[in-house]
1. Hey, distance in nm of label points 7 Å out along Cα→Cβ at positions 77 and 189 derived from one of 1, 2 reads 5.6; which structure?
2. One of 1, 2 was used to compute Cα extents along the principal axes in Å, and the result was 95, 55, 48. Which label is that?
3. Who wins on distance in nm of label points 7 Å out along Cα→Cβ at positions 181 and 389 among 1, 2, i.e. which is largest?
4. If you rank structures 1, 2 by FRET efficiency 1/(1 + (r/R0)^6) of positions 101 and 373 (r between Cβ atoms, R0 = 30 Å, to 0.05), which sits at the top with the largest value?
5. To test your reading of the models, identify which of 1, 2 gives -18500 for helix-only ellipticity at 222 nm (-39500 (n - 2.57) for each DSSP H run of 4 or more, over all residues; to 500) when calculated.
6. Please compute relative contact order in percent (Cα under 8 Å, 6 or more apart) for structures 1, 2 and give me the label with the greatest value.
7. Of the structures labelled 1, 2, one was used to calculate log10 I(q)/I(0) by the Debye sum over Cα atoms at q = 0.09, 0.11, 0.12, 0.14 Å⁻¹, for residues 133-324 alone, giving -0.46, -0.68, -0.80, -1.04. Name it.
8. For structures 1, 2, calculate mean count of other Cβ atoms within 10 Å over residues 309-316 and state which one comes out highest.
Structure 1
Amino acid sequence: MLDEHRLTPASISKLEVHGAPNTRRALLDHVLKPLVDDSAAPGTTLGQVLDRIGEATRKLSRFDIFKEEGFNVFLSEAPRPEGAPADRTDLEVAINVKEKSRLVFTAGTDFGNAEGSAYTNAVARNIFGGAETLSINASTGTRTRSAYNATFSTPINGNPDLRLSVEALRSATQKPWASHEERLTGGNLRLAWLTENRDTHILSYSSVWRQLTGLSTTASPTVRADAGDSLKSALTHTFVRDRRDNPMLPQRGYLFRAVSELAGWGPLQGDVSFTKAELEAQGNLPLPLNGASLGAGFRFGLLYPLPTGYSLTGTAQPSRINDRFQLGGPTDVRGFKLGGLGPHDGADSVGGDVFAAGSISALLPLPRTGPESPLRLQFFANAGRLVALSTKTKSKSKGKEGKEGREGLAMDSATVFKSVKSAVGELGNGLPSLAAGVGLVYAHPAARFELNFSLPLVLRRGEEGRKGLQLIPSYHSVSGISSSQHGP
């Protein structure tokens with residue numbers, strides 16, 4: 001009977017939205033006017049109208065200015081005008097919504113990932129009535145000494161799946177694994193969109209002034225050679241396809257992520273020039289035991305130095321420590337210190353230009369908790385290898401002389417290609433660094449927490465493992481205050 005009613009011809013004669021006093025009508029029209037117009041087409045059925053109303057409300061929810069539990073849709077049959085077809089139902093539609101608080105302030109402390117920090121965050125929603133958002137963040141901690149950023153974001157042409165954002169940032173971060181502090185000042189212009197099959201694309205331009213300063217007395221020659229200022233101007237594209245059933249505790253599905261970056265080449269200018277790519281793939285399968293799953297992941301990254309300007313055959317400078325990959329740590333390759341894998345100069349982890357890392361893990365429900373519990377027992381093993389490009393000579397100079405030493409390391413295009421090819425081949429030379437362990441995983445709605453005991457099994461010369469407990473991450477306390485001009 002229900003299927004028969006869904007096949008009844010129908011149209012929408014009137015549509016109203018209630019509970020959105022701070023939202024511009026133009027924004028609502030972008031979503032709802034096509035719904036009314038499409039229903040007037042001959043052959044439109046009641047089932048199609050209902051499906052389109054559901055799709056429109058879901059689209060409204062993606063603006064993130066309405067409460068999810070606040071959506072209510074009421075349908076009633078409109079008075080039939082004279083001469084209207086007797087077999088066609090004209091509907092009056094009323095959509096009730098509840099706007100989220102326009103101003104939200106949060107403050108709290110974080111502990112985890114070898115760092116403690118305090119933060120404040122202020123978010124202003126729907127500033128001009130078009131689902132615009134202004135977010136201002138400030139934090140200070142044991143490793144990130146200070147970080148400030150402000151981001152303004154707005155949908156384009158009333159489309160919640162197409163957003164443009166502008167960000168200004170400034171930060172100072174201590175990097176004890178490489179005996180220095182890095183200060184960043186700059187901005188980003190970002191365009192993000194979702195495709196029809198829910199893939200995410202992000203295209204961004206960034207310009208950042210970077211200062212490598214605060215060197216310790218034991219800083220290595222490699223770190224000293226890269227000390228000072230640099231300007232990075234880069235285009236970056238990020239693609240994400242996430243088909244996991246639960247990002248926190250995936251039982252099945254896969255994730256694919258690709259990041260491509262072009263810095264300094266052509267019109268981008270700046271004083272560092274390279275192309276950089278990073279790939280990540282993850283898959284999950286359920287095990288016969290209810291609530292248990294098996295997951296595996298693989299990551300690969302490559303940095304390719306380029307000449308400045310528009311030439312592809314000129315000389316290129318070696319990568320800087322600011323741009324090279326770092327590998328190791330509780331949120332990266334468990335069982336190793338932060339930056340513990342890859343090339344070292346003395347006690348400093350100086351990063352690499354090519355890396356590969358993989359992991360496998362099994363998640364099992366704890367006894368008496370059941371498959372619906374957010375708590376799991378985890379067994380894991382992970383491995384990684386990080387390699388730097390070889391150069392003909394090494395700089396032995398310091399300070400300003402170190403910069404001159406970098407000029408002496410310039411490579412022609414043939415040398416760069418051979419060095420990259422050699423570094424990729426080196427990934428398979430011998431066993432990678434390997435660690436295994438066991439731990440507890442708790443999937444909170446806001447974050448995933450892990451407490452693991454890790455044991456390094458294979459450690460290459462110069463690398464640093466970490467045997468024992470690692471916490472990833474733990475949020476100690478959070479407080480929030482919200483206000484709105486029009487109620488809760």
Structure 2
Amino acid sequence: MQSIIHILQTQSGGILSALGQHISISLISLFIAAIIAIPLAIILMTHKRIAEVILQITSILQTIPSLALLGILIPLVGIGTVPSIIALVVYAVMPIFQNTYSGLTTIDPTLEEAAEAFGLSRTKKLIKFQLPLAMPMIISGIRIAMVMIIGTATLAALIGAGGLGTYILLGIETNNNALLLIGAVLSAILTLIFSALIKAISKLSLRKMGILLATLVVLFGGYAGYRQVEKSHVSITIAGKLGGEPEILINMYKDLIENDNPNMKVSLKSNFGATSFIYKALQTGSIDIYPEFTGTVLQTLVKTNQPVDQNPEKTYQSAKKLLKEQANMAYLKPMQYQNGYDLAVTKSFAKKYNLKTISDLVKVEDKIHAGFDPDFYQQPAGFQGIKKTYNLEVASVKTMESSIRYKAIANGKVNLVDGYTTDPEIQEYNLQMLKDDKHYFPPYQGAPLMTEKFANEYPEVVKSLNKLAGKISTTDMQKMNYLVTVKHEKASKVAHEYLVSHKLIK
């Protein structure tokens with residue numbers, strides 16, 4: 001509870017911003033879905049066969065996994081709010097259409113005959129008679145769609161649209177239950193509030209509903225217009241993957257660029273999502289720069305049959321060459337530290353058995369009880385490769401999610417874990433990384449990635465970002481990650497203080 005209160009106090013501005021983004025995306029999506037589904041149901045209420053086909057199509061669309069749909073949309077419409085809204089509309093159309101159609105087509109036939117007997121025209125019958133009778137079903141469909149939208153909108157954070165999903169995903173990524181609870185609880189509260197509001201709106205007359213909807217359209221249209229005007233003044237967009245470390249790096253990029261180029265404006269998209277999403281965004285021009293690691297480039301982004309070289313400089317040069325040849329990308333000079341795999345033990349365990357390197361584990365292998373991420377344990381490039389390279393066997397291995405393995409070693413459940421060299425938990429739990437003395441793990445040095453076109457158009461940006469080349473030690477990044485992830489200090493503050501203290505900016 002103390003952690004939640006601390007986050008609410010230190011990150012209230014970011015939380016309110018995420019809440020506003022979530023509400024905006026949800027309401028716009030619901031409104032568009034209703035505008036599509038309700039008139040369509042009205043048109044097709046006398047065309048049963050066509051209505052059944054439409055219902056089947058919307059049902060099939062709803063079965064497409066959210067992440068797959070977002071991945072399909074990125075190359076077509078880019079990243080951010082637009083693909084998120086399209087995906088949410090796709091999921092929301094079906095319940096609204098189904099309920100509206102059912103409400104209109106299940107009205108008692110005797111009442112229909114009575115309306116015709118009074119000589120009502122088709123339009124008047126719809127407005128005065130059919131829609132009011134079908135309204136409970138329509139409202140029910142809208143409420144179902146709203147619940148679905150608010151829940152699914154959390155995935156919008158994966159493609160830079162923001163929202164409460166940012167805190168949920170960040171909480172999972174950093175094993176921070178406080179962040180996860182803040183995002184999840186606020187999403188649940190939003191659902192309850194909007195469900196109650198929709199119920200209250202259902203009691204209004206059709207005329208008052210129309211006035212309310214028109215007001216909402218004007219308000220959100222004005223807000224969207226303001227956002228577009230605001231974005232038009234931004235010349236560069238920098239994104240970062242999930243986590244504290246990418247957020248620190250992109251804030252450094254921003255400070256360096258704006259310090260050297262006062263007339264240049266930079267927009268940041270932190271906690272953007274997975275590698276595949278952010279790289280597609282760079283390819284489509286939705287973002288201009290993001291920090292990427294050399295090992296990730298060679299293993300994920302480019303096609304190569306060559307194994308990753310253990311020499312950091314050769315790895316970088318290979319990644320840079322292949323990115324330029326295959327994707328016309330510019331990969332700037334890397335920083336000093338490496339965010340690669342490591343094996344860690346407690347300092348007390350290391351001191352007791354004089355452990356400094358991975359090779360040293362061989363002499364105490366019968367005492368080692370390891371806790372590994374499932375992927376690291378199973379993949380040939382992970383523990384299976386370590387076993388062969390170091391001729392190492394251990395007493396036991398437990399696989400566990402990456403978010404809890406550090407807690408396991410802190411609680412004495414295991415005494416060896418895998419991780420990454422800049423993880424803040426190394427400092428938080430007083431762990432000692434074991435030196436990879438046989439250089440098994442490939443180099444993972446971070447560097448700014450951008451298109452060649454952007455690099456040619458903005459040489460001054462390249463010059464500013466190259467100030468980080470060879471800078472930031474592993475210890476420096478561990479400390480900064482600790483301050484952001486564990487102490488919940490603002491990434492912008494931590495990044496700025498590092499740049500000032502190392503005289504990279506004034």
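1. Working: 1: 5.6; 2: 3.0.
Going label by label, the one that fits is 1.
2. It must be structure 2, since only it matches.
3. Checked 1, 2; max of distance in nm of label points 7 Å out along Cα→Cβ at positions 181 and 389 sits with 2.
4. With respect to FRET efficiency 1/(1 + (r/R0)^6) of positions 101 and 373 (r between Cβ atoms, R0 = 30 Å, to 0.05), the highest-scoring structure among 1, 2 is 1.
5. Numbers: 1: -4000; 2: -18500.
Traced to structure 2.
6. Comparing 1, 2, the top value of relative contact order in percent (Cα under 8 Å, 6 or more apart) belongs to 2.
7. On the way: 1: -0.46, -0.68, -0.80, -1.04; 2: -0.51, -0.71, -0.81, -0.99.
It was calculated from structure 1.
8. 2
No value in this document is a laboratory result; all are computed from the given coordinates. Values in this document were obtained by computation on a predicted structure and should not be read as measured data. Cβ atoms are built from the backbone, for glycine too; each structure is taken alone.
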